[in-house]
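All of the numbers you see were taken from the coordinates with simple rules; none came from a lab. For clarity, every value in this text was computed on a predicted model and none was experimentally measured. Cβ atoms are built from the backbone, for glycine too; each structure is taken alone.
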Structure 1
Amino acid sequence: GRAVAAGQGERGILLCGSGVGASIAANKIKGVRACLCHDIYSATQGVEHDDMNVLCLG
């Protein structure tokens with residue numbers, strides 16, 4: 001999350017047990033738009049329509 005916010009990467013991936021905690025923590029960082037996704041469709045929609053820059057998986 002912090003690397004994306006600092007411009008060190010365009011997008012990031014976070015992993016945790018369920019993905020929920022990672023998403024909540026990442027979204028507290030200014031400039032990060034993280035989302036928990038369970039399929040390709042929701043990940044694609046998140047990037048194309050909501051400018052998601054961090055993918056959270058559990």
Structure 2
Amino acid sequence: MDQVFANRTEAGRLLAEKLFKYTGRDDVIVLGLPRGGVPVAYEVAKRLHAPLDVF
């Protein structure tokens with residue numbers, strides 16, 4: 001299996017770039033799934049200035 005991202009932090013940063021148009025919106029929340037998704041969600045939430053919750 002080919003590894004696309006160096007780590008989950010990088011994956012979150014790249015995903016946040018794709019979701020840039022949602023930055024600073026009041027109607028956005030980022031949900032992270034346990035078992036690996038939380039580090040990705042953290043990076044997205046940080047860059048979008050959005051609240052983060054774990055589902």
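As an exercise: mean count of other Cβ atoms within 10 Å over residues 8-15, calculated from one structure in 1, 2, equals 16.5. Which structure is it? Of the options listed, only 2 reproduces it.
Work out which structure the value -13000 belongs to, where helix-only ellipticity at 222 nm (-39500 (n - 2.57) for each DSSP H run of 4 or more, over all residues; to 500) was derived from one of 1, 2. Among 1, 2, the structure yielding -13000 for helix-only ellipticity at 222 nm (-39500 (n - 2.57) for each DSSP H run of 4 or more, over all residues; to 500) is 2. When relative contact order in percent (Cα under 8 Å, 6 or more apart) is calculated for each of structures 1, 2, structure 1 gives the greatest result.
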